[in-house]
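Multiple structures are listed underneath, in structure tokens.
All of the numbers you see were taken from the coordinates with simple rules; none came from a lab. Remember, it's a predicted structure, so these values are computed and weren't measured experimentally. Cβ atoms are built from the backbone, for glycine too; each structure is taken alone.
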Structure I
């Protein structure tokens, strides 16, 4: 009879990212267990001294800093952590380069020419996301305005920081596309915008990270966010822990949580383009991702000739009308691949593609991989 492994889970459940990691862990346990779990609600690192009594075989935990990671290492129990990178303990990390790049491209696609980033200066993953965001914008020929926190810790409490952030927002060029490091920070920016008298999204368009449904939908306007495949990362973290509990050496292995798509909501639901005809055409394309639009269908929505609209598209967006149609449709396919279990054949049928070969060619051209490869990499386990 298989031994029931006892696994300690010290992950936050107040945020989408932590909950999705836990879902992935429990899914692995369901298929490859049996495992039993120990959780200390709200306890996290404070629970570690009690683990000897429970006889834990493994740990998956949040470690906020080096001290917390060291406490986990000192237990001698196989562990996978998140929150702090260490060369010794296996860790769950996010692909911050891809996250920042994807957010920059989302705002570029909406026609913005001014950009800003607001994060937490002392968190490595926030810094990495901001650097990637600014790097992608430099390639496109644009600078990034960075919000800098006070060096004094007592000045970083939100009641004191609000006014400072509001002053910073008030002085930014408008309209501006702004990325935050995480959805909670988007809420901060949204509150500061109200103090500063900045309209969202007309003056400041905000995009965050994690796609925390509760945070994003409670906001007014609702917040756009980069969605991560955290559930898959949780599954892979449990798979790694299983190997560690079976004797694999702990050597700083990494489990990567990658961005899958952007959940567009009201906070970036704007086209910051001075050309109203191009804006109207782009809006029409993005409102009809389920339809096999032709260039002629788009031309009918504006008061321009086909040639004039094509020329303006290339000048403003750097791509053709047909390129934009294909890009929007493939992004919609990608979202369906990650959020549903529909076969590719049914997705093709639902979106009006002639068949699997046609959808596969379009998808590979935009994403650099087949639909099935994309689903295996980014979809739910």
Structure II
């Protein structure tokens, strides 16, 4: 094993062993500061100027902006440091330990997306500050898997600035120039509890939620008729009923229940308009069923993303990879980096099909091609 590959394994092992779950559920939510400190130490040793930007008041969540070289322009290599929650019982190996088998590296975040950082660092290690005419910036963010507050804070601060940005989310090294947005919403239905022997004693929130779910499914069909974007494999907006909680006993009329769902709109559409329509539909249902029905946002919505097909970065990535740029259904931090004035694409190692799954892994045969691809991009934008 080469020295570079030993370093990649060592760094990925340390990143995976450092928990950094982010979640809209406070029972799971953790900070990412320990991961940021690891990255800052490694990049500082390579000659990068490192800046840690607090995202929370106590600093347990933070972004890292690490810069090699000076001047305007240059290239940002970006990724998030948090992971989704996990169920250890569904894994064949410890999710917080790096393990290798079947030419794959297994571990929580191995592909989504802690695995990107050791590869980006390996690519960067071939360059020195003196050799760069424009800066190379490695960006690590907090809370992409929940609120995207790390990326939001960067956009609000107006930095970093560069000509181009590559977000290393797992795309099997195929460039992505378009993705859907995302809204995460909660619907709470409040009725009247009572003894189950007499329906007149209460007003079932669960029965009201049955009507809510039916209405959301009908609305999903309407969205599929109204909005259609052929560039996507899944050409219509999606609405997923994710989880539901309510009631406490089979012999009690349910007094309160809550549903969480997400909705992903295609580029060119307006999240606010769609949310207002859902809110109006909930108002109608509340009147019909004599219930309280409240719609609450779990996160601030993320807008759909699109980078022009004829932009320099897209054309470079297509030339280097031999793949035409694609569209994906998942959301990333790309809209926020694009707000900073950078041409932006999503392109990284591993498959999104492995993300958010037990036994998540990064294929070994993605490592060297990723390093080589990133080095070509660095040469184009920074030399």
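Numbers below:
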{"read-out": "At a computed 24 (relative contact order in percent (Cα under 8 Å, 6 or more apart)), which of I, II", "value": "II"}
{"read-out": "For -15000 (helix-only ellipticity at 222 nm (-39500 (n - 2.57) for each DSSP H run of 4 or more, over all residues; to 500), calculated) the corresponding structure among I, II", "value": "I"}
{"read-out": "Of the structures I, II, the one that 16.9, 54 was derived from, the read-out being Rg and Dmax of the Cα atoms in Å, for residues 66-225 alone", "value": "I"}
{"read-out": "Structures I, II, by distance in nm of label points 7 Å out along Cα→Cβ at positions 138 and 194: label with the highest value", "value": "II"}
